[in-house]
Structure P
Amino acid sequence: MARYDENDFEIGSGNVFADLNLPGAEDMKIKADLAIQIINTIEKLGLNQTEAAKRMGLSQPRISALYNGKFLNLSEKK
C-alpha cells in the first residue's frame with residue numbers, strides 16, 4: 001500500500017469542479033448543491049421517484065437521472 005504524507009494533498013476550495021479547472025465550475029457547483037437538496041427533500045418526505053416526479057412536474061426517469069448524478073442539464077429556475 002502506498003504511503004502519503006501531508007504534502008501529497010491539497011485542501012480543496014469547496015468546489016471540486018473549480019479545483020479541476022472545469023469550465024462552468026460555478027454553475028456546476030450550484031446545480032450539484034441543488035440536486036443534493038432536492039434528493040434530501042425527497043427522502044425526508046418519504047417519496048418514491050414516481051411520487052417526487054409527479055409533485056415536481058418532471059418524469060420519473062428525470063428524477064432517476066438526478067439520483068445518478070446527471071444534474072448538469074438541471075434548470076435551477078424550474
Structure Q
Amino acid sequence: MILDENGKTMLDDLEELLSRLTDAQKQLVLLSAKTKAFPDNNTLQKIATLSLNISAVEAAITDAQGLAQKSRMAKDND
C-alpha cells in the first residue's frame with residue numbers, strides 16, 4: 001500500500017476525488033432543476049463529463065481495492 005507524506009493511501013485520495021466529482025455533478029443537476037427550464041448544452045456537457053469521470057474514478061477505486069486485497073492475501077500466505 002502506497003502512503004503519501006500525510007499517511008493517506010491512493011484509495012483515500014480516489015475516494016475524496018469521487019466525493020468532489022459527485023458533489024459537483026449534484027450541484028449542476030440541482031441548479032438545472034431550480035431554473036425550471038431545459039439546461040443549456042454547456043451544462044449538459046459538464047454533467048455528462050462529470051459522469052464519465054465519476055465512472056473512471058469508481059473503476060480505479062475497484063482496482064485499488066482489488067490490489068489491496070491481493071496484497072493482504074499474499075502477506076497472509078507468507
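Readers should treat all values here as calculations from the given coordinates under stated rules, not as data from a laboratory. Please read these numbers as outputs of a predicted model, since none were measured by experiment. Cβ atoms are built from the backbone, for glycine too; each structure is taken alone.
Assorted remarks:
- Distance in nm of label points 7 Å out along Cα→Cβ at positions 26 and 50 from the coordinates reads 1.0; which among P, Q: Q
- In this comparison of P, Q, the computed figure 3.2 for distance in nm of label points 7 Å out along Cα→Cβ at positions 10 and 58 is attributed to P.
- Test item: helix-only ellipticity at 222 nm (-39500 (n - 2.57) for each DSSP H run of 4 or more, over all residues; to 500) calculated as -29500, pick one of P, Q: Q
- Structure (P, Q) behind the derived value 38 of relative contact order in percent (Cα under 8 Å, 6 or more apart): Q
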